[in-house]
1. From P, Q, which structure was mean count of other Cβ atoms within 10 Å over residues 29-36 = 22.9 calculated on?
2. To test your reading of the models, identify which of P, Q gives 11.2 for mean count of other Cβ atoms within 10 Å over residues 261-268 when calculated.
3. Assign the value 1.7, calculated as distance in nm of label points 7 Å out along Cα→Cβ at positions 37 and 165, to the correct structure from P, Q.
4. From P, Q, which structure was relative contact order in percent (Cα under 8 Å, 6 or more apart) = 11 calculated on?
5. Tell me which of P, Q gives 14.8 when you compute mean count of other Cβ atoms within 10 Å over residues 109-116.
6. Comparing FRET efficiency 1/(1 + (r/R0)^6) of positions 229 and 301 (r between Cβ atoms, R0 = 30 Å, to 0.05) across P, Q, which is largest?
7. Say we calculate distance in nm of label points 7 Å out along Cα→Cβ at positions 13 and 237 for every structure; which of P, Q gives the highest result?
8. When distance in nm of label points 7 Å out along Cα→Cβ at positions 85 and 197 is calculated, the result is 4.4; to which of the structures P, Q does this value belong?
Structure P
């Protein structure tokens, strides 16, 4: 069967080290084109691709059927709109847009034209969140009363990156916050209210580099936080239930493997070593609890199957829109110092 011609718009670190390898190993996709404005670095690893200097040129050449947008956030909406209007299926790196109303416009456009539109929420396939899904599905902890999700790093110095500059969609909330909120919505659905503190903690920072966001549900508090000033081990996840608790340290193994240049291939991809597993604490026993296998490959396989009419989308625009509405509520909450009811 003919593979789906796929083009990558943007070839920065995430495009090169994560999207391109994932597209390459997907049996139903073929990476045929890359948009690079100033260079042709993609040809070093993928000599078969055609390099275009603009999205307009790529669309005019009708060189691909699926357009994957991996650019700074401010370009997500206009580029996705342009690609959809040209009749192309679209995947956008998270967040799908900066504003929820933009995402709704894209959703309407894709729906009108019968096109697939999704957002790259790869961390739904982290081993740790899949482990928590398993614990909840099997009711191991009983009724959950508290869920805590941290994503901490130690990067006290500012770097020359668009995320840290004074541009639309900058900062850690639109970056890591999008992942943490999406995972929480995946587990628990739409919250009742949002409360947030969003700060610039490093000297000279113009973009937010810390957030502490509460999403409140009926009988359940969820706390999502990220910082670039943490140089001590804090849990990645803490889940408290009536029957016990689960705690997990460390990040999913896949990102480190991608950064090391490993191809996402073979049956051992995404398997975490036993010494890194989380701990399950029930009333009379504490034990190490195996981490489920993480696998970002499922995202692009699902996109291909949705385009081919074999499967429904795993990451739906309705969910992406809710995530943006929560982010917008978080910024209002921080500014006004109050809960924002959704």
Structure Q
């Protein structure tokens, strides 16, 4: 099947997620963000509560006007769009009143709609990025898929009146997609869809095999189920379920995953590991930059992703070559 994109549909979106640094984490200070690199900036995050309120609980956001400072970045680049990630809260018992729970209620959806719009207008955001990645703990009802579509339709109606952007970040897991999403339905009302095409592998993997966080393609070493854990498979799945090509945004992460190898002579994808690496399962990119100068580099040409290793330590991460491969894939 040949797919032709009309010129009017060829809109390039480079979205960048920003999380405020905490404690001694030397993360990027907000004022040093290069606002020319991205078309959309996502502030991660504020929360909606079980009572449908929308709030930030970060001291920086409120006491130090962090949210307004973030939106003031548009002064440097008037074409920049700023969105806030709308995540869910966790109650005292660890239960997650995620969006599916709230919108199933006869009263709370309308309250949540109003509170979202009020929050965006109060702090000057251009829109929201709604977190839709987790399955409700109580299980799914037949009506949940439809409720989500109806909620997004109602949001779209309010957002159009205020010229606001509506996006969502979604799970790359096919099982989750089948349970949570009417893909054609939600695509109708979202401006674009952020595919969370990373965290495919990690230290929690039961088979204890090294895997990259965001492989572009499957590996010949993988079985049928494992071969679903890559960008190409996820993108093709969403397209096959009627997601518009021009609304899909590939996601990747600039943190790495560190593994302790079972055998230092066996490296790369599929090698056995025994535990988390010495540098945390979410290795900061500033750390990786130092290691690159000293460790051995390995690029997996089959999956289009890099690793660095030294002794029994190996880190999966992204570099210029792998990001370029993903960008070229997106353009195709």
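1. This figure was derived from P.
2. P
3. Value 1.7 for distance in nm of label points 7 Å out along Cα→Cβ at positions 37 and 165 corresponds to Q out of P, Q.
4. The correct label is Q.
5. P
6. Q
7. P
8. Label of the source structure: P.
Read-outs throughout are calculated quantities, based only on the coordinates presented, and are distinct from any laboratory measurement. Model, not experiment: these values are computed from the prediction. Cβ atoms are built from the backbone, for glycine too; each structure is taken alone.
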